[in-house]
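Presented below are the structures under discussion, each in the form of structure tokens.
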Structure 1
């Protein structure tokens, strides 16, 4: 799957125009668009924000995540319009095994999980975030996820095929 980079001036399916880009990242003289950039949508007469949708590599420029063909203009329109790339020289190639590891089918459609949760662990008394703490998520007797929480106290995403209860074990040193 190939997803081309968006740039300032690209249009959405509603006619919305990307108004911002990364001034220091200008292939062919036009700044690349980024997630969070402002768009003007003439269809709903509002300003929108560029939101990342679908598979992508974690790619940034000047600390901003690069926007790709098919990303969404979040404005007042329903459904949200998709932004279409006007250039084809800069892109991300995603192989089928890459897509699968990201939770997508080989054609870029999200794999269907009924439940996909990320849990923030906090101290029961102080409500302090438990950052860099080892944890284990168990479903009965089997472990379905384990690891170390991130700096914001979040676990990895826990994906299950159906609604279920589970136990979270925390290991503090």
Structure 2
């Protein structure tokens, strides 16, 4: 395992993986303990098209937003979701998203963890953009939920490209 006291040397490690573990130089190493250690996760951002939404557990709420990115041929691919919404946002988003609904339903891949989980969503016209944070990509998809940073009214949907996930 590589180690250094120089942040400039550790920076490439942070860019190449999910993160690094930083240890207080004065803390003794004790197998099985994490005293004096801190996990520093890599946090990346993308601008994504909101392609749909799943209803929340409470009536008239949004549970998650379905996110997509365009490939070089102009095809929109679902790449993940954002479910870390506050209660007030979940209620307000129903009204915000309603004008963009297409009347169609989208379907997600089966969950590896909850096979009975409903994966159908309400499709939206691909006109709304959000900037989100994420930390891990596998198989062309964001593997953990994202956090919405802001809505991007200044960005065109076709500018939300798959290449963002590889940078």
Structure 3
């Protein structure tokens, strides 16, 4: 994999772009023994935050509790062109403005009482830093790179990787 062509700025831009198109990843506490779970997030590149709807009676919400907890968000775009592992902090918030902003029929299915469901809460994940991989070659391009590498006894060019700092 080549990593000399992907700048941190480009990697971060690709991450936020792809998260807007396909916003499901794995979210969990960043500590030994913790398991991540699939969550749909709503990214805000300008603040480096990703918002997740959850219920206050879930294991993750109880684990986060009243204070900030170290978290990790792992992501792969639907087209498999972008992968990311982002470290940050998670807090529980009841932000009515964001509830209204991100509310949709899929979210509504989890809350029988709608936006006023007493169990409705949000997880705010503030990304600090991470690593992003980007490959625009697609499955056929990847296969070609593997074939070429085997024929030429070289490593395949599977895209770029960059460390990022989210602001």
Kindly point out which one of 1, 2, 3 the value 2.8 was derived from, the read-out being distance in nm of label points 7 Å out along Cα→Cβ at positions 32 and 48. 3
If relative contact order in percent (Cα under 8 Å, 6 or more apart) computes to 30, which of 1, 2, 3 did it come from? 3
Quick check on the output: -4000 is helix-only ellipticity at 222 nm (-39500 (n - 2.57) for each DSSP H run of 4 or more, over all residues; to 500), derived from one of 1, 2, 3. Which one produced it? 2
Value 2.7, calculated as distance in nm of label points 7 Å out along Cα→Cβ at positions 88 and 144 from one of 1, 2, 3, is from structure 2
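Just so you know, all these numbers are worked out from the coordinates, no wet-lab data involved. Quick caveat: nothing in here was measured; it's all calculated off a predicted structure. Cβ atoms are built from the backbone, for glycine too; each structure is taken alone.
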